[in-house]
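Values in this text are rule-based calculations from the coordinates and carry no lab data. Keep in mind that this is a model prediction, so the values were computed, not measured. Cβ atoms are built from the backbone, for glycine too; each structure is taken alone.
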Structure I
Amino acid sequence: MKKIVTIICFSLVLLTSLFANGTAEKEVSKPVTLTFGSHQSGLPNTGIVQDLAKEFESETGIKIDFQISPDAQWRDLIKVKLDSGEAPDIICVDTPIDLASSTKMSQYCIELTDEEWMNRMSDEAVLAVSDNKKAYGITFPGPKMWFVVYNKVIFDKLGLSAPTTYDEFKEVCQTILDNGITPIYECTTNGWHQVLPLFETGGLYLQSDPNLYDELNANEKDLDDIPALLTIIKQVNEFAQLGYYGTDYLSNAWENAPEAIASGSCAMTIAELGWKNQVTAEYPDFDSNNLGQFVIPFGDNQIIGVNPASNAYFINKSSKYTEEAKLFFAFLARKENLEKRFEGQPDLNALCWPEIPTRFKADENAYINSLKKARVVQTSVNYIDNQWMDIGKDLEAMFIGASTPEDVLNIIMNRRNNQAKLQRDPGWVK
């Protein structure tokens, strides 16, 4: 009988101990934290995505740790992290991902084709995050179109109208400069803005050769077979030398562009139409109706470039928390959260989610509908987008006289050819 009592007591102690240990383990277990790696331009500067992440944490207990890198460093940094297996759980990279020169998210990230929300994104956006008919990412902004946005008050005061040719553009800038105003807000510190005139003008290049993109990708033609490209490089350099970018453009940052335009110290900048709303959001006394737009007229271009999706978020295949990351994506894709994101990102006029109405004004819609459109170079031609930040440095060197426009074009071509050979691209390696 004593043995039986002893055994029963021992069993009770053991069960109590096991239960206590289990409870303790639950108490000390840490909540999941998802790391989210991005460059500055990959997230709205209003912090709306971070705000949504806090709501997600309140709802699920899953925390999002944002790790944001400078634009100029991100492309190289994320490639190193992906190759070393040290990439964040969630990764923001530029799209499309099916170009040979793009970051191979299909290799590093989980497939999301069957997620419910994937069917609610626009077809163009889904294509931008797909490779070999499989989708891997989630994206939010609508198609990007970059215009020259200008201050109508300054133009009206000086009797100016929107230019449609390079010569007219140059005359407008000279008149503005003669009246003590910096004609164009340009910023080289971010590394990407100064490159826009070269490759948002792809429609101009396609006018003389509709098959140009395919020929460039097959290495049947090179960039020096596009006379208008060298012309535009020369023209942006001429604008810098003539003082049309002002005296501070080498230290200007894109984040300060709204102040430059709202204050009237600069008359124009290259921006998306939704950026007008950001100016008003930061400077409520400034009326966005006082901002107009025209197609970037370098090279006499009059075709608007369209980029279907600029960047997207992906889930690292090596993450321990892929299911938790999927939950975050599904949370972001809820209609009410899409609406919150749109409201919290005033520089956008549209999302790539058809269920969310755009906020283009009637005159903006009419203007866009009146234009010829073409896909931009960087989403259509291999080995352009992945050297974008390098090209920004090339242009900066040209602006300060360290190289010529011809040097810039040759450097871009050589870099492109070297990258193609490293990739063992069939067009370059027979």
Structure II
Amino acid sequence: MEKKNRPFLYGIGMFGTSLAINMFRGRASAFYVLLRGLTLENLALITLIYTFLDVIDNPIYGILSDNTRTRFGRRKLWLLIGTPLFALFFILFYSPPEGLVGGGLFVWALIFYFITGTLDSLINANYGALFPELFPDDKIRAKTNAIRQTAQLFAMVIGIALTPMIAEKIGYVWTAIIYGVVSMGVILLMAFNVHEPKQIDMAKAKFIPAILSIIKSRNFWIVGFANAFYSAAMGLVMSSIAFYVLYALGMGSTQETILLGAVIAVAIMGVTIWSIFVRKFGAVKVWRIALIALTVAFIPLYFSNSLVMAIISAICVGLGFSGVISTMDLLGAKVLDEDYAKHGIKREGIFSSTMGFMNRLSGLFVAAGMFLASKIYGFESGDVPGTRPDDAARFLLCLFPLVLSAIGVVFTFFVKFDEEKIKRPPLELAIVEGEKEEVLNESMDSDSFTKTE
């Protein structure tokens, strides 16, 4: 008899997968551009190149995960391998030698961004694949996802909102060490306490058929692109908040923490409310409404010229943000269910990792936003901010994210799932197909007998 999985023990794993990576992605620009003097164009180039690396690594990690066979399951091995390495290279990313500048600093940032990013992909390919596999029931999924997203938001409170103040006190290196060790501990705690279904004898997923199935999945592309545009919008918000507070509001790290704290605090409270709506109205409708709310919220944020107005606008952003994170993984799980119902093969790893790539495709749009801010407003770095750094900051935090989020909204109107087909057991489908084949064979045998006679 298989052991039951507790939503809480799996859900808190997202605190570990989110804490260090939020600092990694959210503070890279503040650390390298504002503090170390790397140009915004160079950081945009790193982000751009890494996005193409993600095209390669995500499907590979997914198929490796799906086809791993151990007595513990398919995912744990990769979590145990990837997590300590991720913590190590994350710390090194924020530990460039003090005298390193120019091309040397660019190479350091490039190498350790790539390695840290690809290890994050490995971890999330396996952690994400566990979600639909361990919790197939929609109601349990909604409950588990609420725990996951709440854990993620608490990680964001520390990893993004409190990091400016923490790093100012103890430095980025020690901050990275603490975050890296804590993230590693939480992920390993989760990994040792979940119980995967034993699938030693299950047919292995083949790479080419899996890729073809993804290519043919209409809902995969629609959900994937919608989430990519959303992720790009929020990625720019998190990475450019330091620019906005410094140049648009003329304030410092304390006010930055207050502003980020407002977004995340509202998001934490909002997850529970949005989850209730999901159970009542369904994930697709709630996902669409939340993304619309997020898009509209960027408008007042753009025109805010005081901390109070910025906080009120940030609360609106946090409300929409919490709605999207409460639903986007549920949509991804439905895409997986749809594939399993159609083919009867467990391919959570490659689908989850490729869906993760679609989210990381947002790196293209983040890079584009940074590049445009550099070219349009002349913003190069913290040392050379140009003559209009306030406009550049508003463009990065509000204007470009608004456009990206609005495009994501358009995609949400094209999603449609056949719920009856998804809920139908693959075994039942296989039996039906088997019966059809048997009837066909009998018919062929009968024809052959008649001809012989």
Of the structures I, II, the one that 25.8, 110 was derived from, the read-out being Rg and Dmax of the Cα atoms in Å
I
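Hey, helix-only ellipticity at 222 nm (-39500 (n - 2.57) for each DSSP H run of 4 or more, over all residues; to 500) derived from one of I, II reads -26000; which structure?
II
Here mean count of other Cβ atoms within 10 Å over residues 276-283 was calculated and came to 19.5; which of the structures I, II was it taken from?
Source structure: I.
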With Cα Rg over 2.2 N^0.38 Å, for residues 228-419 alone derived as 1.11, matching label from I, II
II
Just checking, which of I, II has the largest value of mean count of other Cβ atoms within 10 Å over residues 100-107?
I
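Of structures I, II, which gives 162 when volume of the Cα convex hull per residue in Å³, for residues 92-187 alone is computed from the coordinates? List each step's numbers first, then the result.
Values: I: 162; II: 105.
The read-out comes from structure I.
Which one of I, II has percent of Cα pairs over 24 Å apart, for residues 148-259 alone, as calculated from the coordinates, equal to 36? Before the final figure, lay out each step's value.
Numbers: I: 36; II: 54.
Label of the originating structure: I.
The value 1.08 for Rg/Rh (Cα atoms, Kirkwood Rh), for residues 284-371 alone was derived from one model only; which of I, II is it? If you can, show how the numbers build up before the last one.
Values: I: 1.08; II: 1.12.
Answer by label: I.
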